[in-house]
1. Can you say which of 1, 2 returns 22.2, 76 when Rg and Dmax of the Cα atoms in Å is computed?
2. Thinking of 1, 2, which structure, once relative contact order in percent (Cα under 8 Å, 6 or more apart) is computed, gives back 35?
3. Given a value of 3.7 for distance in nm of label points 7 Å out along Cα→Cβ at positions 54 and 70, point me to the structure among 1, 2 it was derived from.
4. Kindly point out which one of 1, 2 the value 0.75 was derived from, the read-out being FRET efficiency 1/(1 + (r/R0)^6) of positions 94 and 118 (r between Cβ atoms, R0 = 35 Å, to 0.05).
5. When helix-only ellipticity at 222 nm (-39500 (n - 2.57) for each DSSP H run of 4 or more, over all residues; to 500) is calculated, the result is -7500; to which of the structures 1, 2 does this value belong?
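Rule-based calculations on the coordinates, nothing more; no lab input. Since the structure is predicted, the reported quantities are computational estimates derived from the model, not experimental observations. Cβ atoms are built from the backbone, for glycine too; each structure is taken alone.
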Structure 1
């Protein structure tokens, strides 16, 4: 590969990667807060279900429904945690790429390869990725 990155300099690419990492960090903060709220809700529901079951004897269809709801929420929480982990890994990848570019290694092709490998455009709402612009699949 040559050092020529076309119209985009390494410092500009590094700044782009830092910006993408910051956008993802914002998503992580929001998603983490939502997950925390969901986990607190699960804890409350579980405590309420235990109290209800302790007060009653015999089968209780309401309790069974409550348990099913709690299990559904636990599955949602697990899925949300997995998504948070994916966002975190992508943000770290952009941060590492920014450092690599700032140190003089890598180029536009490196950024494009990273975005292809990670399917980066799917993690952004209105924000634009270089891959999205290059392929005409900009979501913004």
Structure 2
């Protein structure tokens, strides 16, 4: 797995028990997912003139597992890898690890479709994108 995000668990992200509250796990996974999607497919979210204009991603499925508590003040890292590529979608796995111990605190498996923002529907991955994503599966 490759590193896609680094975060700190600030006190305001924690619940009354002093550990990261569930809603913020997804935010951290989502931030890392943008980096994974850009790096593995070549997608550039801020491209307003090129081939990426009017294209994005839409999550259709996520499965989170909470494996260990993360305390306020902890440094966490998000690692990820692509598991599968389809004609219009990719499925990837993310792991949140506590930096000082390397312990996996949570996992997220997500399926997202390539999305035409004008037509508001799934769009096929280009041959280029599919090849780039598939090449990453070997790593």
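1. Numbers: 1: 22.2, 76; 2: 16.0, 49.
Value 22.2, 76 for Rg and Dmax of the Cα atoms in Å corresponds to 1 out of 1, 2.
2. 1
3. Values: 1: 1.2; 2: 3.7.
Considering all the candidates, the number was obtained from 2.
4. On the way: 1: 1.00; 2: 0.75.
It traces back to 2.
5. Working: 1: -26500; 2: -7500.
Attributed to the structure labelled 2.
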